[in-house]
Structure 1
Amino acid sequence: MTRLYCATTNPGKLSEFQHAADELAPGEFHFDLLPGFRELAPPEEDGATFAANAILKAVYYSRHAAGMVFADDSGLAVDALDGAPGVHSARFSGPAATDAANNRLLLENLRGVHNRKARYVCVIALAQRGELLGVFEGFVEGEILDHERGSGGFGYDPMFYYPPIGLTFGEATKEQKLGVSHRGEAFRAMLEFLRR
């Protein structure tokens, strides 16, 4: 079994990654948080793109690990907001942002706006001992509702409506979300790379 380390403080993400691996490649991969991750000073995520931030994190944290490390940068891009919140999705409402505060601010910014088209974007970077091994991207198109629906997922999921299944990502099961999500697409690409 291949062990990989995930550079994240988000338990929702780690859970999704492990669930995806169990579904897509049973018994082949195991994911752990990077040992000592919380004690390491985080790098400044000053990249202008999701890819730049994912690469920065993966390369930085891989210098502190015995094996391969992957990091993702992901978020929501709303057409009517010129791509915002974008790379600032997690901190949209400020440095101490919460999911609830971010969702409230998004709804405020979209009040009276008819074009609710948006996409989730995910970029995963894989590195080892300070060297970049690969970059994997995924995205999913949807729209932002004017209220939350569902208590599953995290982040903007309860407001991100995906028309082909008629549900928000907050209402979708893990299996439904994995099959169509930005994170699932990027993650599948990384697993295919690792299996080669």
Structure 2
Amino acid sequence: MKKIFLILICIIGLKMTLAAQSMRPDSLYVVFAKVEHGDTIPLVNLPEVSVYYLRVFDSRRDIRKVERLIYHIRKVYPYAKLAGIKLREYEQVLANAKTDRERKQIMRQAEKEINEQFGDDLRDLTFTQGKILIKLIDRETGETSYSLLQELRGNFTAFFYQTFARLWGYNLKTDYDPKGEDELIESIVLMIENGQL
């Protein structure tokens, strides 16, 4: 019994010695600190954390409206993000275009690709989702849908699309106002980006 106990103590001692030797200086953390009144206080920089919330609503009807808005935003927000990405891609390609004819050809090709890839999904959007998408495109690109069309496809095409959109109740000239009427949309988008929704 004494032999087993002695062997056990030797094994534990050996493991502790190996563990102490395996702690090299490069595996240690250096923490800045300051001494105040004889106490050492570590100084640690923490990443910034943003906290977003949805205000408390009084009625079940208001809660239901916000739930529907969250649903609509979650459905169209990926398309708005994609619009911003695609716009940056095509701006680089268009900057290298030598003539207006080549530029128009690039834009027609881009429109065809986007229509083939996302046309069916975008046609299935509801009226509310379409209005939210127009606002979120402005948020992602910094320009209204109308000005994007005007810049990329010309004045006549932008006017045509705006007229057609107005017939259906949309306005491509709608600005995104994150501190005004679109404050709730902005809060929901920020919560989605932070993984809170």
If FRET efficiency 1/(1 + (r/R0)^6) of positions 47 and 119 (r between Cβ atoms, R0 = 30 Å, to 0.05) is computed to be 0.95, which of 1, 2 is the source?
-> 1
A value of 1.31 was derived for Rg/Rh (Cα atoms, Kirkwood Rh); which structure in 1, 2 was it taken from?
-> 2
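With helix-only ellipticity at 222 nm (-39500 (n - 2.57) for each DSSP H run of 4 or more, over all residues; to 500) derived from the coordinates and found to be -9500, which of 1, 2 does the value describe?
Values: 1: -9500; 2: -22500.
The value was obtained from structure 1.
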Which entry (1, 2) yields the derived value 17.5 for mean count of other Cβ atoms within 10 Å over residues 87-94 = 1
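Bear in mind that the values in this text are calculations on the coordinates, not laboratory data. All values derive from a computational prediction rather than experimental measurement. Cβ atoms are built from the backbone, for glycine too; each structure is taken alone.
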